[in-house]
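Listed after this line are the structures, all set down as structure tokens.
Just so it is clear, none of the values below were taken in a lab; they were calculated from the coordinates. Just so you know, these numbers come straight off a predicted model, no measurement behind them. Cβ atoms are built from the backbone, for glycine too; each structure is taken alone.
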Structure I
Amino acid sequence: MVELAVLLPLLILLFVIAVDFARVFYFSVTLTNCARAGAMYASDPTVSSESPFASTQAAALADATNLSPAPTISTVSGSDSAGRPYVEVTAAYTFQTITGFPGVPNQVNLTRKVRMNVCASSPNTSGS
């Protein structure tokens with residue numbers, strides 16, 4: 001009993017840290033899926049015209065229905081060094097840990113970014 005009483009606080013701390021690590025991993029996978037869905041929506045004109053979503057942000061947030069509050073979605077468009085247009089969608093979320101143990105951060109800022117080249121809206125018929 002004495003050994004258990006001495007080790008129980010350490011075991012509880014390790015359990016809480018393991019649960020929070022699993023939650024951070026789950027939330028980061030969810031954010032990656034949000035950014036990917038938003039980039040897919042914004043990079044393909046056919047998808048965006050046939051999609052039930054009104055915007056890139058709505059398409060990205062469709063994968064984050066289980067996160068409260070909703071993550072922040074931002075979109076950047078540009079061209080790479082070869083002149084190809086791209087769209088970059090970033091999903092950001094502030095993760096709150098379960099408890100505030102010393103040495104364990106209370107908040108973790110998670111950010112995931114996905115860049116995709118924009119598809120041509122019409123096929124290339126120049127023969128090259």
Structure II
Amino acid sequence: MSTSKSDQRPLSPHLSVYKWQLHAITSILTRITGNALIVGVILFVGWLLAAATSDYNYQIVNWIISSWLGKLVLIGSLWALWYHSLAGIRHLIWDHAVWLDINKSRLLGWAVVFGSFALTFVTILFV
């Protein structure tokens with residue numbers, strides 16, 4: 001029995017044939033940043049607990065946060081906060097059935113991406 005080309009194709013779309021679109025990427029990134037913010041909150045709560053318990057604990061956690069890796073996590077958390085906030089505003093706009101057509105929706109997606117980087121940079125610059 002011979003197999004045709006249609007028998008060799010996947011039955012449903014998967015990552016090797018799916019063309020990634022901005023809407024899918026921003027949606028997935030919104031979920032990732034929401035979960036990543038948990039790491040930042042845990043780090044912040046750990047810092048507060050260390051400050052409340054002893055000077056030794058505070059020095060340890062403060063050293064971790066002050067290291068290059070800690071600063072990288074803090075900057076990443078700041079970006080995740082801005083990204084997640086802007087994506088939430090975008091969804092609030094969509095909840096009012098505004099800017100749902102493909103071009104304006106794509107514009108909002110890029111505004112979230114570039115806006116999050118710009119606001120992160122401005123926050124680091126002025127805070």
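Of structures I, II, which gives 11.6 when mean projected area of the Cα convex hull in nm² is computed from the coordinates? It traces back to I. Each of the structures I, II was assessed by distance in nm of label points 7 Å out along Cα→Cβ at positions 32 and 112; the largest value belongs to II. Given -27500 as the derived value for helix-only ellipticity at 222 nm (-39500 (n - 2.57) for each DSSP H run of 4 or more, over all residues; to 500), which of the supplied structures I, II does it correspond to? Answer by label: II.
Taking distance in nm of label points 7 Å out along Cα→Cβ at positions 40 and 96 as the criterion, the top structure among I, II is I, with the largest value.
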